[in-house]
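Next up: the structures, one after another.
Bear in mind these aren't lab numbers, they're just calculated from the coordinates by the rules spelled out. From a predicted model like this one, the values you see are computed outputs, not experimental measurements. Cβ atoms are built from the backbone, for glycine too; each structure is taken alone.
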Structure I
Amino acid sequence: MSKYPIQVASKLSGVGVHTLRAWEKRYHAVEPVRNDSGRRLYSDDDVEKLRLLSDLCSLGNNIGAIASKQLSELNEMMEKLSGREVRVPSSDQNKVESSNGVIDIPESLKSLTLALEFYKLDVISHEVKKLILALSPKDFVYKIMIPLLQDVGFRVERKAFSIAQEHALSAILKFHIGHMIYQSYQQRKKKQSLIVITTPEGELHEFGILMASLLCCHFGVTFYYLGPNLPADALADAMKSLNADAAIIGTTVVTNNSIDLDVYIEQLMKKTPKQSQIWVGGLGHFSFENFASNKKFKYLPTIKHLEGLIQQLD
């Protein structure tokens, strides 16, 4: 089991150093061991307990009443109370208020990267879940996903992080976003339009289309997330069966290593219903001039362009 000095335990748990010391001294919330030089060292369980205590206090509990509880009891309390969280806009774009307290976006991003550095996947999962509850799907995309993935990608390029760490973060994000997508299927939609979302055959990178799905969740659009790596024939069949108004197709620079994107788009233009549109986004290379004049085709160079189109849907 890992041991952390107080500064690291504070960052991982989200509890300030002075507060941590006060809880420890006054309420015996945790009992860290000390090394040979007398420095406090906190365990994984200590960090987890501090994080839960902080969240529960933000939800209105008194620290004196819950500090002595076991981890299992605190987890049970959190499960019961987390459903009460609401999203309330804040005047500070770097902070969001909810019944779980004020979410400081830069601090949350720092906590996630620090947790990833130490392979604290449980901390990452907890923090991501908290952010999803506190933020709108749109804010989660712009304020968390985009800057976090860019930062981690940059660290991997510099070899500050390993590919294994990047994959671990990706798996956690996909799990929580997948849960949000599933929940959205059970909610009543504001718009009548129906969208299908995928990537071309051979394209396995799916964060672009996951972000597209979150924007559909945010704006109340009915959509079907088909996952990555879908052949053109299969996508065309799905669009016919669902009577889809449009398909969002996410691409990256890797797309062209596995498929001719011009051929893929051309197949979709011919095989999908006349009224259905094909929206292609991302960095995949294709001959834009071949499709620009066709009313069925839309090119989305950025996520902001996609947001604009989604808002225009009926």
Structure II
Amino acid sequence: MKIIDAQQSHAEQLYGVGVDIGGTKIMILITNQAGEIVHRKKVSTSGDLAVISEHITESLHAASISLEQVAAIGFGVPGIADSEAGTVIEAPALHWNHFPFRERMQIYFDKPVFVDNDVNCTALGERWVGSARNANDFVVVAIGTGVGSAIIANGSLVKGSSHMAGEVAYLVMEQDVLGNGANAFGEFGLFERKISGLALSQHGALPHELFEQYARGEEKSVAVIHRFVTDLSIGIANMVSLLNPQKVILCGGVAQSLSAVIELIRSTVASLTPIPTTIELTSIGEEAGAIGAVALAFEKVGIL
């Protein structure tokens, strides 16, 4: 992602602020209307809006951008959000439940404020400046500590009747039913328990270490990663059969280690569904959620 100096921009340039509030970190980006980053800041996470707003204020100051130059501020949160109402329905990692996010955040900033699920934001970021430019039908699958997805169909985010579309953590396979598995809110989903970073970490090493061991041909890790690829590919194939996306984009902490198996994932998915698609790793990396939060804000105020 290109970084520019805000002081070299025209005075009338408007900027967007994107804030990706994760379970362990907060990523703040300030971009111009072309998606070029003028400032970035990464800090430890917090559910305290006073702390978050202070980080945003510090970022604007560091970039020499006044609040008057900010068109809007977008936020991605790790949970279920009603973007129209500006509320966070549930974000367990931040201890938010039916939280009036927009109303509370506008106490600190008298600007348009928007909030959505973090993976939905990532999808908007991928469409704006990432791997999904010019794509109207694609799916983003985020594989980190947990698992989530976002769906763009016919050019629009699919939200669902309860803002829960894309909760692929709860996908079910035959062995789940035979083993009397069950899904419930507040717990890791059955699919999530197979392919998430937390699930991989149960095998005695961190996810990136397992993939490094796989690349070296270590027998135990090869078996673990092959199982991971199979489970992930089944999930992707079912999404492709249901949605017929042009692309499936993989992102998140675990996805950063998938270059060694991406061809195997592609070939496995192709063997499980005859419907063609392109499977890619994110081109934006860990900034995708924050870039997408800017895209959310810009779309809502009519800049994009």
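When helix-only ellipticity at 222 nm (-39500 (n - 2.57) for each DSSP H run of 4 or more, over all residues; to 500) is computed for each of I, II, which one produces -15000? Considering all the candidates, the number was obtained from I.
Using relative contact order in percent (Cα under 8 Å, 6 or more apart) as the calculated read-out, with 11 as its value, let me know the right label among I, II. Going through each structure in turn, the value belongs to I. So semi-axes √(5λ) of the Cα gyration tensor in Å, for residues 114-153 alone, computed for just one structure, reads 18, 14, 5; which one of I, II is that? Only one of I, II returns 18, 14, 5 for semi-axes √(5λ) of the Cα gyration tensor in Å, for residues 114-153 alone, namely I. Of structures I, II, which gives 0.3 when distance in nm of label points 7 Å out along Cα→Cβ at positions 194 and 234 is computed from the coordinates? Computing distance in nm of label points 7 Å out along Cα→Cβ at positions 194 and 234 on every structure in I, II gives 0.3 only for II. Here distance in nm of label points 7 Å out along Cα→Cβ at positions 34 and 258 is compared for structures I, II. The highest value is that of I. Assuming 0.98 is Rg/Rh (Cα atoms, Kirkwood Rh) as calculated from a single structure, say which of I, II it is. Only structure II yields this read-out. Ranked by distance in nm of label points 7 Å out along Cα→Cβ at positions 50 and 210, structures I, II are led by II, which has the greatest value.
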